[in-house]
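Please treat every number below as a calculation from the coordinates, not as lab data. It should be emphasised that the depicted structure is a prediction, and the values quoted were computed from it without experimental measurement. Cβ atoms are built from the backbone, for glycine too; each structure is taken alone.
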Structure I
Amino acid sequence: SARGAHGGYRLARPANEVRMGDVLRALEGPIVPMACLEGDGSACSKTGSCSVVQLWSRVRDSVSEALDSFTLADLAVPGSPITLKQK
């Protein structure tokens with residue numbers, strides 16, 4: 001970082017190599033919609049018999065995939081519409 005009127009932060013890598021998923025995980029931790037999906041699953045006593053864990057796993061994976069499909073460079077273009085990259 002640099003101090004002063006023209007200061008700020010500098011990226012260690014080019015913006016097109018910094019995935020938004022990596023940024024969010026660095027700032028907020030793992031991307032998990034439910035505590036049972038974090039770590040080894042021990043946060044929930046019903047992990048082995050839960051009927052919705054597959055749903056939440058797919059939500060987590062979809063959110064991670066969407067975030068990882070964007071880079072800082074994608075978001076840095078003023079006025080440019082952001083479109084999801086389809087498989």
Structure II
Amino acid sequence: MSILEKIAAPGTPPPTLVPGSDGSLQIEWHAHEFDIEVDILRVNEVSAWMFDHRTDVETELELTNDFAEVAKWVEDLARRATGNAIAAAA
């Protein structure tokens with residue numbers, strides 16, 4: 001299962017995919033006052049960073065294959081995206 005399948009939530013805005021010259025891949029979301037960056041360096045070597053502009057909370061993680069915390073971040077982002085869409089339609 002791919003990392004995106006593990007962390008994506010319904011309503012998640014599409015990420016930006018940034019290939020690195022060293023073969024790494026960065027997955028980024030910068031939306032709704034929320035920044036998430038997942039840097040896949042190689043198999044089982046992943047770093048993740050999150051900054052919530054509303055709360056000034058910043059977190060950085062080194063991961064292998066458990067992406068539960070990143071999935072929570074992406075779920076929060078999706079919730080904000082859905083909430084903003086509902087507010088805009090009202």
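Worth a mention:
- Read-out distance in nm of label points 7 Å out along Cα→Cβ at positions 15 and 31, computed value 1.3, structure in I, II: II
- Relative contact order in percent (Cα under 8 Å, 6 or more apart) derived as 35 - corresponding label from I, II: I
- With mean count of other Cβ atoms within 10 Å over residues 23-30 computed over the structures I, II, the top value is the one for II, the highest of the group.
- Among candidates I, II, the computation of Rg and Dmax of the Cα atoms in Å that gave 13.4, 46 used structure II.
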